[in-house]
Structure I
Amino acid sequence: MASLTKRDDGRWRARYRDAAGKEHARHFDRKVDADRWLSLQKSALLRGEWVDPSLGKMTFQQYAETWRKSQAHHRPSSRAHVESTLRRWAYPTLGNRAIASIRPSDIRAWVATISQSLAPSTVKVAHGIIASIFLAAVDDRRIASSPCQRAGRSGGTYLPRAEPRRVEPLETETVRTLTDAVDRRYRALVVLAAGTGMRQGECLGLTVDRIDFLRRTVTVDRQLINIARQVPTFGPPKTRASNRKIPLPQVVVDALAAHLAEFPVTGNGLLFTIDGEPIRRSSFSYAIWTPALKALRAANAEAAAKRKATDGTNAVVPRGEDPKISFTFHDLRHYYASLLIRHNESVKVVQARLGHATAAETLDTYSHLWPDSDDRTREAVDEVLNLASRQELEPDHDIEGGW
């Protein structure tokens, strides 16, 4: 039911009833505007796309909190990340706005603001969370369309581009020096990461029952989850593909055996702890990793000074011997991948060992490390084109009369 009537004050009143029988009305100065609005509402009702205007009055923060708490598939770490991202970067700007009032231009302005403080990859993740919330609001019929539109001819949001970082694996000598520089209690941790490619959470969550010394394998089926202001707990690996069994090189077996002999496990079964407690990421940084890097830099600085005293030059030193060198625990994972590639392991093997979800992920990260790819490309083209050229230049021996 819909109607259009002129009021005593000269304005036009357009009204209609929704599918539930509730009446909605608006007033316009011009009949053409009232008629256009009424037609749009009737058309939306017929298509099943009608949105109750009152539902869009809920603030973005109110709806986002409802959405966040309903995401049962989110892991504890993901829930903490989403909560932190919304609280720090979305709510200060968008939180008090009615969700139906937020336009694509508002999202573009928001992206421009947070891009001044965050890396492009972090901006992309934050925008993805916001976009998911608005899509849910569309499904709930609180808004007609999402303001998080893809960039294109009609506008949309352009996200800052992240420059790809080319992986430069550590030198073996650097890994050895780091192993010597780290506290004795955690030397096996460095060897484990460099010799298996396990992620930091997987290494810190390793318990003795996951190691098979007889078959020389380690089972990765969980990791240590670190959430701010909470006690670290066990959780599932990063992806389903991260559930894997990794063969242990003898050097890793020996390092783990020596570690267990010197530092027996406690009741929680963890190989690596601080005062018997699971290692938090913050504790790992200031108590283990930062002191090890300082010791490594000191050793490199001493070596550089000796080199200068010997040859009297300031020649550029290799990256691994740079006194200012800095890298993360994750670089040990890259080092492991580079060893597999250097020894001609296939993409599928590297993918399986690292627990990547797809081979494409492996290639995107490490394709430049596979040896001789440039030479093989040149040889393949030369072989085909040179063969074709020779065939064109050879005389036809079937012509009568020969030469």
Structure II
Amino acid sequence: MKTEREAKRLAQRLGYPVLLRPSYVLSGQAMRIVPNEESLKAHFRFALESSGNQPVLVDKFLEDAVELDVDALSDGNDCEIIGVMQHVEEAGIHSGDSTSILPPPSIPPEILKQIEEDTRLLAQALGVVGFMNVQMAFRGNKLYILEVNPRASRTIPFVSKARGIPFVKCAVQLIMGASLRDLKEDFKKNSHHFAVKTVVFPFKKLLGKDVLLGPEMKSTGEAMGIDADLSLALLKAYEGAGIIFPEFGTIFVSIRDGDKRAMIPIVRTLHSLGFRMTATEGTAKCLALSGIPVEPIRKIQEGSLEILDQIREGKIKIVINIPSYIQEEERALSQIRKSAILAEIPLLTTLSQAQFFTQALQAKLKKTPSVKSLQEYHHDWVSTIL
């Protein structure tokens, strides 16, 4: 779309929220999830300018979906899947900003088979020789293809280290004329461990920047954790990225209406670990009705700075702030998120992020991580489909 009027017409037909995607930009620059016409009007001109006045794409945004990164090798005829990574954050957050898990812990076997079949068909149709990366989303029982890149992705070093196979060397051999059958590597082999890639953000050094994640990439580094226990692999990755896990204290909770019910088991687990809860009125009411002790706290919009004071004073140890798309740009919520970053406490902004973080926190308080070399992790192999 080259005009705001065309974009509005298409967005109305697709139904909000929609994703504005400028043409020819890197790292999701100027991409926005827009929840309504007012937001579209606010962001369209910037998106058009960012694309050099080339068309801005308007896509239906897929809500509450699990995103997947699929890496493959192809020789132009045959194709081998070398890694399927499940994102911790929901679809809509840039893949470079997402924590990824290899192998995917909660994708049904039939969907994994479909991923393998679809990736092979794409590689054959595109005539790919070397690496290919496919970004997919899974919701319900349906698989969606978001993006196909006939090249290496940023996940290749992670997958190579996790699986103990020199995939770059393999890709170069294919580009030089070898076939997959010529290669000596066993692409079917996998280990008994999970590998987790998480990200490092520069937010503390960029004080004016909101920390809420979205389709535009913001991370500047990565960390990796490996363990046979998924919760310990998550813990190692998060701690490697500099996240400090508290052992006690108060957790602030503010959750959009659509996620309140799903958040209850997570908050109940956090309470069972010994943490106290404080929450804004609507969230506090929901938690109290579910039998979870909670102390209500007034919103900044109501003229209270109590939550900001408690964060600065070190009384709040974790902030769980899951806004709706309409709330994302509210100054009060942005202040809370920025205060959490300055205080160097964990900030959780999506439901799935809160779920996996809670697993890691449980591991921190109840388990002892093992320490092994990569060689030890790669020693014992088994054959699997992917």
Structure III
Amino acid sequence: MTDASPPFRRILGNLDFETSLARARRPQPALPRTVRLGLSALATLLRVFAREGDRLWTPLRVEADRVPSVPGVAKVHLESGPLHQLPPAEAVLAWGMAPEVERYCSPCPRTISSPARTSTPLQKEIWQGPFPTAQAAARVNHRSFFLDTVEGLGRVLPGTRMVHSLAELDHHLARGGAGAAVEDRWVLKASCSAAGRDRLLGKGNHLPAGPSRQRAARLFQHHEALLFEPWMERIGDFGCTARVTPAGVRLLGIHRQAVDGYGRFRGLIVEPISTERPGPVTPVERNELIEVVQAVGIRLRGAGYVGPFGLDGWWFRDRQSTVRFHPLGEINARCTFGLALHVLAARLEAAGEPVGALRFRLGRGRIPSPGPKRPGRILPLLLESRDDPTLAWVQVTPPGNH
């Protein structure tokens, strides 16, 4: 960290945002160092929002040689260390408005009046705010807000409810709480969590003694309530990114999503935000999704939240083997990788890189090379280090080849 003074802008890569919200309610176990290293490394992807001279803060240090140059994306100065020790910045953009971020940002950062010419319209829009309060962000990122929203919009999966104890969970399971899912599968989600962390997958109408029951007990210990949902047989995932302001709600992009069997995020596919193609959903599904985005945005604004948000949804097969469209599976009231990748697609196009589709992947081991099954260009976004094997890359497919 240096002692340079403004004017400069700072991006805060606090990808442990939901953990910070949970910690404000109850004491939480520290995230393992391996997880913190991975989150810090992935936070460097937020440089897609930067202009030359911006700074990017990560909770743990990330070596600059892990962050390769990308066409159209500005180089940033990486920094780390205690957040409260950072020097003031002209403006701040955070992954999520956690309490410690709000304390750092007080008084509120000024809006940038003259963004760099190389900025894309979406990039400028995100920096211009408005920004939420930490109190509003905590309110709308709690699972109870999600449950109230899906119930209010008639989008709730049968059996979904908040449970507050093992006894309440046992009772709900015994009454067939997971009966809507194939093989009575179900999931418990912590009241504030993301990326598939702090959850438990189960099956059947009974949770026997053993590791799973012990895990459920630990989750109840650290969270005042857990969200119970039937774990549907998902056959495809998608997400969208949007923004809510006092003036209205705007859909920014739709993308396909890759998750593993535990529901953990592994990648996504976006098309340029200027495309006329409907993307991963049908025209009818798109219209339905737009209605849901508008309704969720209005509810977010009613709860005091403004700024970017993302929705996750999926297609699933019910017990009668009918494929159904579920447009509202998660609400993430913060920045998202979907938003970052839509901005990246726009910046690549502005830099003269034709983009038909952008396939983003997280992984370990090695970044793949182009080939018959991977036409186009592979752009590394994050390289591994001796301490952290996390990798990220995008496959840029030219128009007409995706």
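Among the shown structures I, II, III, from which was the value 11, 33, 29, 19, 8, 0 of P(r) over Cα pairs in 10 Å bins from 0, in percent, for residues 166-285 alone calculated?
The structure behind it is III.
If Rg and Dmax of the Cα atoms in Å computes to 20.9, 63, which of I, II, III did it come from? Intermediate values should be presented prior to the final figure.
On the way: I: 31.4, 110; II: 22.0, 69; III: 20.9, 63.
Computing Rg and Dmax of the Cα atoms in Å on every structure in I, II, III gives 20.9, 63 only for III.
Assign the value -14000, calculated as helix-only ellipticity at 222 nm (-39500 (n - 2.57) for each DSSP H run of 4 or more, over all residues; to 500), to the correct structure from I, II, III.
The read-out was computed on structure I.
All of the numbers you see were taken from the coordinates with simple rules; none came from a lab. Quick caveat, the model's predicted, so the values are computed rather than measured.
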